[in-house]
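Below you'll find a set of structures to go through.
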Structure 1
Amino acid sequence: AQGATLAGIRAFFEGRYAKAEKAASNAMRLGESPGLNAIVAARSAHEMRGYSKRDGYIAEAENRAPDDSDIRLMAQAELLLEDRRAEDALRVLEQLQNKHTAALRLELKARQQTKNWDEVIALITQLDKRKVFDESQLEQLKRQAYSENLKQKAVDTATLNACWQKIPGRDRKDDKIAAAAAQCFMLLGDNTTAHQIIEQSLESQWDSELVALYASCLGNDVVRQIDRAERWLKSHESDAALLLTLGKLCAHQELWGKAQSYLEASLALAPSHSAHLALAQLQERLGQSDESRKHYQKSVDLVLNQLRNVTGGRRKSAL
């Protein structure tokens, strides 16, 4: 029987699931480690989409090895999560006497699937204290959890602001989290808070994608925003996104000459659809029809080139 148990485990990790199920089932009938072998058989059946057989093995593990409840519950929760049955997985995990690290990891996955972002954040914090994640994993998890939670709480400015204030100061300055928050406040019409969030984040950590958002959240004092952006320009003079933002802000204030200079400078550094479009719209307002048409066309050409790059230049043939 011991040989059958080892053969089943080995076959499972080799990916030979039919052999693993057969060996584990034989070992279980011989009474050798029935809890362990039932789980090996269940996982093997699961890999072969034998879901009813899988559930039968899980039930057998519970009946024949009640003292091995942790291994059964952990395996059952993991299999349920693979089936995207997060609520069922959570009910199984609740039966564990002690939530060790592996169980908390499974609960984290379940909370992510159910989009319970408050619980996700709490679990990330708990697991981080156990030094579970490397820096990159932690950053990615936090960004997703905080950003999704902000979107979920964007029902009114008070609820959104309460959610934003709960985020630790260091994480509020993260460019991706700040961008998510700013966009949420903008959707609720609170552009002043949005551009303040962007300013605080950029002062801490420069990000060209975030500065591009700055032109979209016009506050009550756009002149002050222009002044702030021009101060940034002193240390980021070659940032095409910042120059584009300045061009848009100046155009909003009808500072036509400055707007055109900034937009042309942005295009000189990095031609973009947005900059060509902004310059075309500006020149159209100034009556520069010929130049406006050229930039509209360049804007369209850049978009078409990007689409061709995405599709590899393929075009659907007419049928």
Structure 2
Amino acid sequence: MTSQERIIQLLFRLLDGESINFRAEARDYGCSERTMTRDQAVIADALVHETEFEMGYKPKTRQHYLDREDQISQAEALALIKLVIGTRALSRAEMQRLTHHLLNMLSLKTQKAVKKTIATTMAAYIPVGDDHKILPQLAKFSDYIIEKQAIKFSYQSSVPQNTHPKFQVGRPLSLYFADYYFYVVMYLEASNKSVVFRLDRFDQVKSLNRQLTVPADKKTDEGALRHKTYLLNGGYELHYRFQYWGYPQTALDKLPKSEVTHRHDDGSVTIEGDLFSQGALLWVLGQGSLIKVLAPQTLINDVQATLQKTLAYYD
């Protein structure tokens, strides 16, 4: 190994967060302690005009290390890590790697403070699903979107009547995250419509190495779609009107673009907005006796039928 190769290797080890006793490394590198001390001086000199890094020294262990200025604030790092932990969307390994990358953007002092704050949460981290890796899939679909690629895929549906995957052809249009999962807005060639799929449920995926043109009216607005989605985006789009006896802001936070249109004398409010029918039904059923559907009649019928079916289980 040449001196240049040795110095580069030592520098990379320091950049990776390792603390090095240069004299103790002499035996492993097959050179004298004086040579290793000279290597340390070369690295230190190279960092003199480097504002991001500075070399530190631990007298007790005679180790040198690289410290850096915070690239993001302690609060920003903590917020990002806590947010990602809260989503539970990544596998444990992906969560740990992402946290490591964020911590590397901080000084050693700040890293220590953040690690102490997140230690308990990290130890108790449980991802949704079966701890599968989602980042490779995310990267792959991101490339499909950028390159406007048509893909052939099979998909594990959550609908009981459609549990067997079948191959379809489509083009991924956009990605978004909501309620623990990443979603793909996909234009389907055969049905000439855009549909939302959950990213982790794609089974076999193959690029067809061709671009697929999407009609302008089928390019779904991701933002508008999210405003009309609560957990499920199936069924038909509807304009709802609820009478709600809970804390109004709780409903408004869960139902984007909703608004209070009337306040009643008993403390309840009327809330209106737009949702897909499956998500609307799911949210209403989760509110128990705090809600009454005023419109549309189709949703009222769905709620009544579901409640009657549920009550029948207890006969």
Structure 3
Amino acid sequence: MICATPLVIQVYKYMSLQGGHLGIGVWHMQRTSVEELKQRAIELRKTAVTMVYEAQSGHPGGSLSAADVIAALYFREMNVDPANPKWEDRDRFVLSKGHVAPIQYAALALRGFVSNESVYTLRQYGSPFQGHPDMKKCPGIDISTGSLGQGLSCAVGMAIAGQRDEKDYRVFAMVGDGECQEGQIWEAIQAAVKYKLDNLIVFVDNNRLQIDGFCEDVMPLLDLEKKFDAFGFDTTRIDGHSMEQIVETLDTFAKHKNGKPKCIVCDTVKGKGVSYMEDQAAWHGTAPNKEEFELAIKELEGGLPV
């Protein structure tokens, strides 16, 4: 007799959708270890930096700060199927800070949604890998983003739809701290609380920098953890480069079903892993030259400092 655990139920649903056959692209992955996730994050960083170098255009700084969370989501947490990217019951991911598309493209390539070689056409004419994610051109993109402040509203809409359709999928969203200066972010937050969206998990990539400098100097954000909490979110704060903390938070805090949306404020470093990019606003949207690129890859291949 088979015990009807949530996993068995979800696999059964998937098999039913596929005519009773469990295909090669089955959505469920084995739980990737923390050490494996750390290696995946390094691979993502190398791929993203290479993409920006080849294009001589793009946003490396924020891509590097987001890499660890992206690795944990795509290689451990999210229920997705690269062979069926439009699978109705998949978890959704919204990269609201869409300018860091290179790190998402890297994840899609390493996860098998697209070929590894294809992502190096970043920003080329006709390429599906444009400067901001395009859901109509790139498999695995759940919503086109890039206009700052708007992505979280889309994530809220997805979460409401899942709730009303009685679906089990979750919606993960990543916003930038600078992006939280946009008023629409807070309108979306209010709606998420009103509709009790405990299927929505929001990550704030809190790297403290934006294109014009430190957020504190451009437009102070105050304490984001306290602000989300005051609006009615379940909120916690972690080191966004500690894979141990990311995994523990996803395994526990993010799974609470208490009628509250979740916010995970991730303290990160812009340009993480490349010494000359770290904490430098100049690397928000600048491509490295040949010498800088080679140094970046050398440092990344040496691993990240503990």
> For which of the structures 1, 2, 3 does the calculation of P(r) over Cα pairs in 5 Å bins from 0, in percent, for residues 108-155 alone return 5, 23, 32, 25, 11, 3, 1?
Replying inline: 1
>> By the measure relative contact order in percent (Cα under 8 Å, 6 or more apart), tell me the structure among 1, 2, 3 with the highest figure.
In response: 3
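FYI, it's all coordinate maths here, none of it is from the lab. Being a predicted model, the structure only gives us computed values, none of them experimental.
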